[in-house]
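What follows is calculated from the coordinates using simple rules that are stated; it is not laboratory data. Since the model is a prediction, treat every value here as computed from it, not as a measurement. Cβ atoms are built from the backbone, for glycine too; each structure is taken alone.
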Structure P
């Protein structure tokens, strides 16, 4: 009997070692997967921080595109606000021939108030689309397309868009009309330029 037990001791020992190796492997996998989960949950949308930054290289831009019509009658406009200036440009045609171009001075305090108002209105909320889902060519042909961009050094940090067509919402979750209003009041004469040919 003693000899029979001695024969099984190496097998039992081997089973225990294999069990410990499996337990260690499972623990290592769990540690790595929990680190990945923590890292992915810590991936924060920093676009609101980018929006609220008032360094000189920051800016916000709104582009409004009109109905898809013939080149002669197609109109769009853009407002760009930086800590140093506010620019309004109205375009004719799809090749963006400038019809009106006005620039006003700005200051950091005014820009700070403006971007905080945009933040509270939800400009940074929404998930930017990618690929074909983000292609706005021809979208809402009978209506208006609104694009809002948070920028750094002339490069887009985040771009969100929506339309006034009921079935095409885009990536912006905020109220486009409210955001448009905030941009328009940055340019005192904007309304007189928008309606002109």
Structure Q
């Protein structure tokens, strides 16, 4: 499979890269084609836009969404095939602001990927939260109720709009090709905070 010709039920990977203070990191998503897309290259930019529309309202205005990379699910081919990869430059800032200071990049917003069966997936976002967003409960970091409700509304509105008629958001696993694909029923902002070191491998995955 290539990005030039994606079959029905084919799975691709969308990777959104961010940067702040000399650090770069990325979040990965899996997307499945709802129908055959023999000219998929023409519709991929709109798909990239949808993920930028998800992440911009979640990230601080100090964070730059640098680019979106869309690729086939399988690792890079050998020899290299340019039709398996597409990069879209954005260089836009996040949209969250606050009168309080930002928390360290190690403090992550946690969003669950809810499916009908099996364990939920996890999305961790750096560079989203401010001191006014967080509190403690039982010695654990949590989101304040107002921030939790606001972030949930943001994510729910995005999810209700979906990815358009051509795609659906899924969780896919298997190597080198996906052998287990589960549609995501909703994205759920969690109350608790998650702490990830700056060199954590989650943010450096190639797929």
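Of the structures labelled P, Q, one was used to calculate distance in nm of label points 7 Å out along Cα→Cβ at positions 56 and 96, giving 2.5. Name it. Attributed to the structure labelled P. State the single structure among P, Q that was used to calculate distance in nm of label points 7 Å out along Cα→Cβ at positions 48 and 152, giving 1.7. Structure of origin is P. Among the shown structures P, Q, from which was the value -4500 of helix-only ellipticity at 222 nm (-39500 (n - 2.57) for each DSSP H run of 4 or more, over all residues; to 500) calculated? Matching structure: Q.
Structures P, Q were compared on distance in nm of label points 7 Å out along Cα→Cβ at positions 24 and 160, and the highest value belongs to P. Taking distance in nm of label points 7 Å out along Cα→Cβ at positions 32 and 80 as the criterion, the largest value within structures P, Q is that of P. Quick check: 50, 38, 28 is what I get for Cα extents along the principal axes in Å, calculated from one of P, Q. Which structure matches? Going label by label, the one that fits is Q. If we compute relative contact order in percent (Cα under 8 Å, 6 or more apart) for structures P, Q, which one ends up with the highest value? The structure with the largest value is Q.
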